[in-house]
1. Out of P, Q, choose the structure whose coordinates give Cα extents along the principal axes in Å equal to 96, 71, 48 when calculated.
2. For which of P, Q does mean count of other Cβ atoms within 10 Å over residues 115-122, calculated from the coordinates, equal 17.8?
3. Any idea which of P, Q comes out highest on FRET efficiency 1/(1 + (r/R0)^6) of positions 163 and 179 (r between Cβ atoms, R0 = 35 Å, to 0.05)?
4. Please state which of the structures P, Q yields 1, 5, 9, 12, 15, 15, 14, 12, 8, 5, 3, 1, 0, 0 when P(r) over Cα pairs in 5 Å bins from 0, in percent, for residues 195-450 alone is computed from it.
5. Taking FRET efficiency 1/(1 + (r/R0)^6) of positions 91 and 211 (r between Cβ atoms, R0 = 30 Å, to 0.05) as the quantity of interest, name the structure among P, Q where it is greatest.
6. Name the one structure among P, Q that helix-only ellipticity at 222 nm (-39500 (n - 2.57) for each DSSP H run of 4 or more, over all residues; to 500) of -4500 was derived from.
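What follows is calculated from the coordinates using simple rules that are stated; it is not laboratory data. Small disclaimer: the values here were computed from a predicted structure and weren't measured. Cβ atoms are built from the backbone, for glycine too; each structure is taken alone.
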Structure P
C-alpha cells in the first residue's frame, strides 16, 4: 500500500503539465508565431532542410505536412506527420522543424498556453544528376555550370556515399562527339585538422575535425564542394572552392545539426551573412566585403539576442558582439547607426574587466585603447595587416628588381603565377615559408628566394595595438616579355 502511495506522489508533479489544455489557433487571444515572423521561419527551414540522398536519386518532389505543439516556453513538441511523402523525407521534415524552437507562444487571458499547429515542408531535387554512388555536374566550354547535358562540354563525376558526401576521386571528362573522354582526375582524401573556435564561448577553444578534401592533381588546390565534419561525423561546414578560392554559398553548422551561419555572395561583390543561435532564433544579418581589408568594413542590418529581443533593426540600435582578445572571450557593445558602428564601444572580459574602449565615426575607428594586464596600448586601427615597408608600390618595385627569371624556364617559355605563403612575425621577420601553388620547380625556387630576400622589410600586423603573427599569401607572377 505504501509503495502505491509513493508512486502516486511521484506522478503528481507530472499531471498538471500533461493536463494542460491544448488550443487551436482560433481558440486563443493571440496565436503563436515564429519570432521575427513567417519569413524568418521559412529562411530557417530553407537553409536547414537536407534532401535525403535516396530521394535525390529518385528525383522526389512534394510536400510533407506536419503537426505539432508550440509550448508556453516557445519550444515545439509532438511533431508528427499528417501527410507523408516518403519515409526518409518525412524523417527529415520532422528533424528540421524540431530544430526551430524560437516561437512566441500563444496567449489566452494574458497567459502563455499550448497551441497546436501545422506546417508544410517542401522537397525539390537539385539540378545535378544524382545516381547511387555518384553525383554528376555539367559545365560549358567556359567552365560555367550548366543544367542541360546535351549542351555541356565537360562533365564532373564525384563518387559519394549513401548520404551524398564525397568518398572518392572526382573525374572530369570532355565531350568528344557523342562520347565522354576522361581528361583529369582530382584527388580525394580525408584530412584531420584543428578548427579554432573564435565565436562561441560554450565550445572548447579548438575542435578536432575532418576535411573531405578534393584537390586538383597539379597545384593541389581545393576544388569543388568541400565538406568538414565534426568528430561524430556530423557536417561542420560545406564550402565551394575554385582553384583554392572560396566561391558561392558557404554553410556552417552547430554540432546539433542547426545551421550556424551562411555566407551568400551578392551581385555587387559583397557577402551577406546570416547567423543563428542553436535554438533556431536568428542572431544577425550583416554585409561585408568578400575580401575585407579592415574590421570596420562590415554593415549590420539586424540583430537579436537569444530570447528573440531585437537589438538592431534596419541598421540602427544597440549591438552586441563576441570575440577574443589574448585567447580570452570578450563581449563588446555599442551603438549602430545606419548599419555601422558609432560612438563609444566597450569590450569587456567575462569577469567584467574592461578589455578595450573604442570611438567610431561612421563605422571608422577614430581612437582606441586596449588593456593588457598592467599595460594599455593606444591605436586607431583595431586590426592592422602586415605591410611591406613602402606599401604595395614598394613591394612591386622590390619584386621587379629582385626576380631573376630562371634560364631553363625562360628557354622552355614557362610562365605562371606562384603562390607563396609565409608568416610575418611580431618583429617583422618572416618564417614558415610554403609554396601552395606551383608553376615549375625552377620558377618555384626563384619565387621562394625572392620572398626570403624580403625578410626584414616588413611591418608586423597588430590587433588592437598588440603585434601578432599573421599568415600572408603572396602571388608572384612570372611572365616573359
Structure Q
C-alpha cells in the first residue's frame, strides 16, 4: 500500500485509506471501516496508540501514565503536557474522594515540576484550598485533549476528509468569477464555475402601472412583493401570482405630492411612504388602507425609515433634522444636530444601535449611536446624494455627486474599501443597492437609461451593463431571496424585472 495516487503524486495511499476509514466511522459504517483496515493492511491508529486511547476512555489514568513512560512508540509531541493531563485526572479523583493528602502530593510533587499549564495549576490549587469537588473528568474530553499532544499525522483529525472537501469547494467558490448561486448548487461531482449568465441581465417582465417617473423600488424581505413609488403621487404594491409574475395588489393613493420612498416593515405587513416635502404615511399591506400619517406642522418630509423592530418611524424633514415617532403618531425625543442638506436617506441598523444619515456637511455620512449619543463621521470626499446599508449592517454604499459610488466598511473604525465608476449622474438622485450571493454585487441606476452592475471585490468598472429602459434609471433593488432577480425603475414610467438569460 506504499506509494502515491493521483496525477500530481501528492496523495499518499496509506494516508488516504486512513482518512477514508475515519470518514466511514463518522458516518456510522464501523464494520465497513474495519473491513477496509483488514483488506488494506492500513490501520487508522497504531495498535499502541489505540491501546493508550482506550485506556484513557476507560479512565485508567495510571496505566496510561505507565504506558506513556515505558513506550517510545507513542510518538507524543510533548510528554510533559500529556503527563499533566493524566495526572490532573488523578488529582480530581483524589479531591472527589476527599483524599486531600494525595491530591496535594499529586499537585506539588508530580504536576508542578512538569513546568506546564501554570494558569491551570493556579485553578487546581484553588479547588484544593476550597475543597471544590466539581471537575471536568469526562473521559471523551480528556481523550480529545490527549489526541492533540501526538505528532502531526499520527492521528487523523476528526472529520478530516470533510474538511478537505469543504476547503476545495470554498476555493472553487472564491475563484468563481461571477459566483451567484446558492451553496446548495456546489457539488463534489464536478468543478464549479459561474458564467456571467448567472447574473440577472434579461428583462423577464415590464411592469406598467405608474403614470409618471418611477423614483423608488423595494422588494419585501420575503421576496414575494415589490413596492414602487412615483412622481405620479402614488405607490404600488406588486405581488407575484401563481405563474411567478408581478401584478398590482394595491395602488396607494393619498399623497398630494410625488412619493419619493416606499419601505417595508420588518415583518412585511406594512409599508411607509414619504411624500416630497409633505407627510409620511403608513399603510396596511393586506387592505391597502392608510392607517397613520406622520407630520410636523409647517415642516415637510424628504425621507423616512423604520425603527429596527417596526415599533416606530424615522422622518427626515425639510428643516434638515431627524425625528422619531411611535406607531401611534406620538413623537419620540431624539436629539441630533441639523444636517447640511435635505436628507435623501435615513436608516436604522437592524440591531437598533445606529441611525445612519448624511452628516452636518454635504460630504459627510453620520453614524449616530443611540445609546452613547456619540456621532461617528465618514468623510465621503464629495457631496453625498444617496446611500444604501448592507443587510448585515457591515457596509455602506455611498453615491456621490461626482459620478462615483464608494463602498465603506463601517464595522469599528470606518474605512473605504472600494470605488466604482461608469454610470452617469448629472442632475437626479440615482440609487444603488447590494445584491446577489452574500451581497457580493452592486447594482445602480444611471441617467443614460442603463443599469450597471459591479462585483464588490473586483475592478472599478462594471462587469455588466443592462439595456432596455428608454430614459434615466433612478433606482434598482435586488430580490433578497432570489439571487437571480433584479428590478429597476425609470423615468420612462416602467419597472423592469431582470432574470437570467
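1. Label of the originating structure: P.
2. P
3. Q
4. P
5. Largest one: structure P.
6. Computing helix-only ellipticity at 222 nm (-39500 (n - 2.57) for each DSSP H run of 4 or more, over all residues; to 500) on every structure in P, Q gives -4500 only for P.
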